[in-house]
Structure I
Amino acid sequence: MSSNEIDPVEYRRALGCFATGVAVVTAVDENGARAGITINSFNSVSLDPPLVLWSIAKDAQSFDSFVAAEHFAVNVLGMQQRDICDQFSVRGANKFNGLDCSEGIEGVPILPAYSAVFECQVEHRYDGGDHTILVGRVLRFEDHKTDPLIFYRGHYLE
């Protein structure tokens, strides 16, 4: 089957067979404004050096902020944080409303609760079709050893 014959709805449904964790990526743009977005496109790349990646859609409202940022944090959400996932999924909203975030490396916002957090410096940016892939070098991390929020076939696993 060629890529011209792939049904995008069926393709997305098939991709949903792969269970993923859910995270919120945060950054600060060149004007000091905070940016945040819910993702499930997070992966480890390398242990030595410690590298991770995630991707952002080129039509995302916060695309320019994230692609220009030199640092970001991946806040892996815990099982009880569906509300935070939803809050950072809404386009155009004040995503940080009501959250008492701490400041990470270079002022990047760190959520007040998470399963794990990875604070990163951008190592590479790659074109990935309708997304840009951001590879970050992990400078600092913390693991709260709680169960993560899992997304599978369009639903959260309980």
Structure II
Amino acid sequence: MAAELQQTTLRRTAIAKIIRESVVHKQSELVDLLKAQGFDATQSSVSRDLRELQVAKAGDHYIMPPASANQSNPFAAISSFVTRIRTAGSSLTVINTHAGTAQSVAVVIDQAQWPEVVGTISGDDTIFIATEDGDAQRQLQSRLRAIFSL
């Protein structure tokens, strides 16, 4: 068990180094790069590692969260992705992001499990967030504007 934990830690360190030093577009590329370095890696293990490392996808490639990002604040890694926040009616909030980053932002919002959020739908650069009513929408707006400084 200790050897497995050590292998996972070493693999994650290698992943972080690879992503910081080169452009990786797909998990399969990362698996191949890790295998070339002697790591026993599968796409499912790499997927878990990326999630644990809070790696995001920016456009068509992976990026590490900023070194200064507080790991207890998952929004720190994605705070620069959001470009605009608007409301549509009294229960729909629309978030615009840089191309290819909407899903990363939506996942973090979903994981936050805010009571005012009924659900999210994301595309490439747009997220729709449904709330029950205007009060819930105002609470959501307050949270989002504080996090994304908009």
Structure III
Amino acid sequence: MLVREINETDLNGLLKLYTHLHDNPIPAESDGLRRLWSEITEDRNHHIIIAEENGEIVSSCVCVIVPNLTHNQCPYALIENVVTHEAYRGRGYATACLDYAKKIAKSENCYKLMLMTGSKQESTLRFYEKAGYNRNDKTAFIQWI
């Protein structure tokens, strides 16, 4: 298993993996998609971590570092889009991606790392707790727009 941050050539593999995240379809190739990809890959605070097996992207998460004026001006980090290809689940790939994100957050002097999940499955919630997250300290609210 190789865990690393994405590079410019990983878009197609990442989009293919994202089909395992809420039945997300692969978007059509377009100028807008290429611009968005460039914006993401050039943003020093936007990290997409991937786990590869035999050259295929099989798991990923996004870690965004948010500059902050509180907590002694220490930033915080947000985790999003945690996904593992169905055929590779339960093998530690997502844990490796989350561990890599934590290393990034620590290296950026973040004072906390937050993750939200839409899953209500107890197995998923236990997975995140085993990875070091807790569901007691904060309450998340979502407003879809």
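For relative contact order in percent (Cα under 8 Å, 6 or more apart), which of I, II, III scores largest? Mind showing how you got there, number by number?
Numbers: I: 28; II: 17; III: 21.
If we compare relative contact order in percent (Cα under 8 Å, 6 or more apart) over I, II, III, the biggest value is for I.
The value -3500 for helix-only ellipticity at 222 nm (-39500 (n - 2.57) for each DSSP H run of 4 or more, over all residues; to 500) was derived from one model only; which of I, II, III is it? Intermediate results must be reported in sequence, preceding the final value.
On the way: I: -3500; II: -14000; III: -9000.
This figure was derived from I.
Rule-based calculations on the coordinates, nothing more; no lab input. Because the structure is predicted, anything quoted here is derived from the model rather than measured.
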